[in-house]
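Down below are the structures I want you to see.
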Structure P
Amino acid sequence: MDLHLHTPASADYQEPAVSYIDILRQAGNKGLDIIAFTDHNTVAGYRAMMEEIAQLELLEQLGRLRKEEQKRLREYRRLREKVLVLPGFEFTATFGFHILGIFSPQTDVRELEFLLRRLNIPLEKLDEGSAEVGATADVLTAYRTIADAGGIVIAAHANSSNGVAMRGFDFGGQTRIAYTQDLNLHALEVTDLEKKGRRTTARFFDGSKPEYPRRMRCIQGSDAHRLARAAGGQRNLGVGDRVTEVLLPAVSFEALKEVLVGNDFTRTRPYRPSAKMPFDHVQAAREEGVSIVQDFHVRFSQRGGHLYAVLSDVCAFANTNGGTLYIGVSADPNEAPAGVSNPRQAIKTIRDGIARHITPPLEVSADVLETQSKKVIQVIVPRGADPPYAIDDNKIYVRSESETGLAVRDEIVNLVRRTWAPPQRVEEPKAGHVEPPRTGVEIVATEERQGNLYHTMRDLRNGNVVKNVTRKSARKLWHYAITQKEDHPVDPDQLHWEGDIAIVRKRERGEQVRYDLAQRENGRLRVYYGVTDDGIHGPWARLVGMEAEG
């Protein structure tokens, strides 16, 4: 178990681009059975994860899940079956002491927020995730309040900074004793659990000292403020880098609490993993392939435009759905990875390039991973909160399926609108109505001006409409659609209709399949170009021979 994990909801989290599913995935890959989200004086991280899952489940009920979203929901379900995720917080008591409160997953998040308010966390600070929250409750009051609410009470990094048992802190003896002997305190989290000798924290609190007669259970946690351990450092640990092993009859909050409040000290110990072949995240990503949220670059040097290609993808991910870049490998899973010779310098080069060329400022996460004995760089880009993002102030890139391209005027307008437009409501489809596919493009109008054809395109993934697209100015998928419309117009009499829908064309390239599909609606013909499997749903799935996904 690792009961001390921060998320991007903590103000001092080092990798704001990391998602909650990334944390769960890392926990699963580390072999953890139990984790707790313990952000500073907030439960905003746990709440955000649960709200995301609830939204995906709502879309599933409404039959509106895209393939990527369906995959994400399946991944959440798989990981939550594998790893028990407990809600909690790291409370800052008076004098700056840190206390972990950890609760059952059945606990309502609102109850935990009410608890933090009772501990005098100011209302305006409740979602900040800051360790600095002004005058709050004292340590003993915090212990009692958390315990009375049914929580597990742990003194965070007790022997270190902001810990109730840290050395060198000029504090009254009786108060110090109470802070480590109070019956509402269930365990001490320490940083020296695996050390030997008489001066360790566990040895000090073994019940042998008259003034400290209560033996205290000592456990360890990572206090992770990032996904993986920082290169060359022992202080900035990642998920599962400092773990406690606990013997439980079942993986549950109740079983865990029973152990931590009990007196059988043989049931917890520092976890020492056996040597196993680590999971290769990079190879798994390569096998998934290039997508709207993932891409690969063998090189990142300025010469040859490689760094600019990386920055273009970063800009495009920020303007679209976010995404992950792998640098040092190609997308071909059968090709040997090239690797990066100096990963630390590579990360600096990429970060400097982002800071120098992309506006507004954009925080990304960059880490070193290993695949087939080669070091590569993983760059996680968030979906930007302040679009449009631009390179050198005027080049705005967007992601369209597996392609990065310059945004056109209407796409830029849509990016600007994204910053202030209210979220759209998801509505139930009308009975009997076949909704269009959810990927690909549709040409909704064509106009001739001075001998040139200008098309209005609709992106079926997000519904954005882009006007004045020509065959010359169109990017790859749009160019294909325009070429088909201009050179090979669809004759509805030549199609095999199933009701009011039909297949126009099916194209296969490797494992990737794209469809051109047609629909009759209110006396007019609609044609959808370049539809991928994740855009197929309902009647369309039956039409192309796939199992319907709702």
Structure Q
Amino acid sequence: MSNESIVSDRSSDHLIIFDTTLRDGEQSPGASMTKDEKVRIAKALEKMRVDVIEAGFPIASPGDFESVKAVASVIKNSTVCGLARALEKDIQRAGDALKPAASSRIHTFIATSPIHMKMKLRMHPDDVLAQAVASVKMARQFTGDVEFSPEDAGRSETDFLCRIIEAVIDAGATTINIPDTVGYNIPHQFGHLIQTLLERIPNSDKAIFSVHCHNDLGLAVGNSLSAVLNGARQVECTINGLGERAGNASLEEIVMAVRTRQDVFSCDTLLDATQIVPCSKLVSGITGFPVQPNKAIVGANAFAHESGIHQDGILKSRETYEIMRAQDVGWSDNRMVLGKHSGRNAFKSRLKELNIELSTEHELNEAFARFKELADKKHEIFDEDLTALVADTNWSIENEHYKLVSLRVCSETGEIPNASLVLEIGGNEVNASASGGGPVDASFRAIESVVNSGAQLQLYSVNNITSGTDAQGEVTVRLESGGRIVSGQGADTDIVIASANAYVNALNKLSNSDQREHPQLGDV
């Protein structure tokens, strides 16, 4: 999609979806992604027909610069966006990262609320306005598609917002994003703000108005939809509502609310909604943030009915208790059961149906081998098992500095648990053992006895991937070291083995130079 098509398509019936999973979503503690993981998610977003993909914050680190550049190099049908503060060095860096893009956008921002200008920027409002205008003009040297955000607009003075927005539109901004940066607004209040800006700013018809809402009070989606009802025609959101603190507006909820309630909304998105669930699973698997079962649209229980009254109604007519079809957002009732007798073609075919792509024959061979190992442990392999299995395969093939070779644990009533293991480090096998408060604690201590990472364990969580006593347990381990926070995942029918693999996976990410410090240089 060209820059011109997005700018000119400010028709009342097109709601632009600006996905910031790769940028703002990554600012969730522990959600940092590698370059390859960002490219995988970007491809899934492109397949979903997302209009704009905010790929990252190029100035944040060399790793983020390379990630934005990599995404810009492979995405052809969506606009790729890079974030930049209203600083010359930021904008130059974003422009350089976006050079390979078929369609690019620079998103620049500066704070406009009294508290931010006084306490953070220590700048006079007139100086803030001048810097905003200069940044937009500079961004125009790299691309004709420039977005400007007055950070903390939700707490900014309306008169000043009108002044600065009018000025940046005159300077060449084609999209004006109004962020509720701290999640402070209430839907009717935020909708009224959008309406006021559109009415009071003389040149408001020269730009698309956008919103970016945070979920601190659980109102991000409500605020975004209120803004749409009052004239906004772009919504910035993330898959699964991922984002720092309480997260952002959920893409899936925005898209399906607008599509389901066409009696209320005079616009719709261009997204292929059947890609929502596969993309949700991909992001969850990569970030290690499980989706709560009762999460709207993409939660495991979103289309489940247990109440007898509800079941009776559904059997008589689906519309009695379902306002959407599960298949419309990517859930499938038809599952091909895979097991130990399933062949390579069946395995490959199911991966294709799940929109899981393995780029090389080597990756497919590794994934199929792991599938066979899992099939020996459990009778049926479900879609969720395959998603976890492939996610683990994709990471381990290229990034295994540490590898768990074997693990033996002893846990007995009245005795201190002990773990003995063999860990491969850079191709050499090392033996280790340790005692702990439980088998998992003992395993972690044994690993650390030879690795000596010095990392602090911030989170340990276990979720069952499917139901049944033979279900795989998916373990997430979050480690912090030197200002970097990473999440590791492991899945196995044995929880202790899954835990050890998750810990090793996190250590591999810490040792990987493609990872970076947690990005908190300034949020929109």
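Please treat every number below as a calculation from the coordinates, not as lab data. Computed from a predicted structure; not experimentally measured. Cβ atoms are built from the backbone, for glycine too; each structure is taken alone.
Values computed for the structure shown
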{"quantity": "Structure (P, Q) behind the derived value 15.9, 51 of Rg and Dmax of the Cα atoms in Å, for residues 329-416 alone", "calculated": "Q"}
{"quantity": "For helix-only ellipticity at 222 nm (-39500 (n - 2.57) for each DSSP H run of 4 or more, over all residues; to 500) computed as -8500, the structure of P, Q it came from", "calculated": "P"}
{"quantity": "Comparison of P, Q by FRET efficiency 1/(1 + (r/R0)^6) of positions 225 and 385 (r between Cβ atoms, R0 = 41 Å, to 0.05) - largest value held by", "calculated": "P"}
{"quantity": "Entry that produces 183 once volume of the Cα convex hull per residue in Å³ is calculated, selected from P, Q", "calculated": "P"}
